[in-house]
Structure I
Amino acid sequence: MKVNNHVFIMAGGVGSRFWPKSRNNFPKQFIDILGIGKSLLQLTYERFRKLVPEENIYIVTNKQYKSLVQQQLPAIKQSNVLCEPSRNNTAPCIAYAAFKLAACAPDANMVVAPSDHFILYEDIFIDKIKAGLEVVAQKNILLTLGITPTRPDTGYGYIKYEKGGSNSLHKVERFTEKPPLETAKEFLASGDYVWNGGIFIWNVKAALAAFKQHAPEVFNLFQKGEGTYNTAEEQGFIDAHYPLSPNISVDYAIMEKADNVYTIPADFGWSDLGTWASLYEVADKKATNNAISASTLQLQDTENCIIHLPAEKLAVIRGLKDYIVVDDNDVLLIYPKKEEQEIKKITESLKANNQSHYL
């Protein structure tokens, strides 16, 4: 176990596609969405405990979730919780992490991963991460784990990689964001593409060099904080400067521009759990193919549904097929699974109509 390896878990999102279960004040990474007694954040933290010591695991979250992080991960040091004062996408988030790490461990390797993904085969996942860390310790590359696609999904970004390469390491040719269905089918048939899972493995020097070259606005902003990182002045600097950073993903800011991007294709039973349908895919099913989180339920002629209800509520449901049914506090959602991408638009409409108390 190399002490010079560090993990940053991104846990600042809202998870609007999981509304109404995921709310602004309690988003999906803090929810026991799988019904196993642990939140997605807790599962992610435990997974990375297999890779590095707990003092080398950091949580990057929104300032409003700091207390939630500390409640769910009581062992984590306060200095290992990076608090963003605003939501500016993943590039500023990762730049902050890189500058903070470089200030205390300038030769370190870093893993950046989301907090809300499902990994079925954790040992394979950890082995792939270890292999990646060994590579980036020796090569000046930006490495991303590529997820072996299982279907022509239009909700994911795709990475095309060169077939040549050793030890499963392949140079990336290009990124494609959420292609139409026919294009996704072509990608799958070619065998030259993997899904972009947003899991990055870099040496901190390579990360900072990439920001400096490809995202100088982001780099220059966080460079101003040198001398404050890992001190009592860090949060004050971040509160003042972080909101000034551009709202941009690390894919757009760096990965699609850099020429030293590589991928390790991997198959470890991955799902980003981005939607109710993706949760349905990995959840246990009952006899009529319903994924149920409810204690008292009467179903008739109902199949292929995902149903989440409060423990004290009785529901009687008849005649539903391929639906999402979620009863959570002041919101009841009954929606076709095939149209679930529209749920995010509903939340945007509620916000626009001054009904944010439902969010």
Structure II
Amino acid sequence: MATTDDGTRTTFFREVRSAVTPHASLLVLGVLGLMIAFITSYTGAFHHPRPTDVPFGVVAPAQARGQLVGKLSRLPGSPLDPRAVPSERAARARLADRTLDGVLIVDPRGRTDRLLVASGGGASLAQAVELVVRSAEKAERRTVRTVDVIPADPGDSRSLSSFYLVVGWCVGGYLCAAILAISAGARPSNGHRAVIRLAALALYALAAGLAGTLVVGPVLDALPGTFFGLWGLGALVVFAVGATTLACQALLGIIGIGLAILLIVVLGNPSAGGAYPYPMLPPFWRALGPALPPGAGTWAARSLAYFRGSALTGPLLVLSAWAAGGTVITLARSILRTKDGNPS
């Protein structure tokens, strides 16, 4: 009986070892780490959103301008970063080019002022600025009337369509790259195969950019903006994320998929300024977001949709850098592996 039990135990442990190899155990631990990072990143970014140092303009008579700017800059928690603006026309121009996120226009002859906001850049930020200004005005026994000078489209009431569009493009980019990379081994084996995979990714990026633009535009009427501008942006986002994923896999093999998910999903999505624009995020995510593809893509999509393409240069350079960097690393790593005599 003991022999049978020992044999059964031996067989059982042998089956466990064959079913869950050490390599698989390490991958499972990696997945656990990604899950914990996911929860930490999203909860850390979203659990207590509040405006901090929001770029804010003040249009007021010269004799009161400096005093009002000083009072707004000393509000508890520093929700606003106020600066004087010479005229309403200049203020509207700075809202349109995304230099400012709100403007207070003081009425020197009455006690009702106007607050100009642009909910196309993020409804949650516009509402947060309104609450801060109303509270400050109430303390001065004044009232404020809010004017949304660049409102979100009726089909995009919370200004989230651009964010979800970019998230979809990012998901398509890294999934396509992962499939291409593992279809014949986890690592690109030589320069020719890497070039073919990058070319396939580029074709996919063009198709994915077009499909996403059609869905949010003509199909659902969820996002305004130039059709070809959004299509080009989508192709760049997809290729940038896909090339980054290929580069991660070229360097780390199958573990590179986890690194790509960490960069794009775990860190990139909550810091993208989607549900809560940058001034409402904690410092870490606020600083990180513009440097990652989801954040750069979301900012660019909103600029194309609502701000006539203003403030596009920075985000496009970020996306181009990820695309170029991913391409170069993928090709260089593949060629080096070939020279080292390790083709698959």
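Any read-out appearing in this document is the output of simple, stated calculations on the displayed coordinates, not a laboratory observation. Because the structure is predicted, anything quoted here is derived from the model rather than measured. Cβ atoms are built from the backbone, for glycine too; each structure is taken alone.
Some points to look at:
- Of the structures I, II, the one that 96, 53, 38 was derived from, the read-out being Cα extents along the principal axes in Å: II
- Identity of the structure behind -20000 (criterion: helix-only ellipticity at 222 nm (-39500 (n - 2.57) for each DSSP H run of 4 or more, over all residues; to 500), calculated), options I, II: II
- Entry that produces 0.95 once FRET efficiency 1/(1 + (r/R0)^6) of positions 88 and 224 (r between Cβ atoms, R0 = 25 Å, to 0.05) is calculated, selected from I, II: I
- Here FRET efficiency 1/(1 + (r/R0)^6) of positions 56 and 232 (r between Cβ atoms, R0 = 30 Å, to 0.05) was derived from just one of the structures I, II, and that gives 0.40; the source is II.
- If FRET efficiency 1/(1 + (r/R0)^6) of positions 96 and 152 (r between Cβ atoms, R0 = 30 Å, to 0.05) is computed and equals 1.00, the structure in I, II: II
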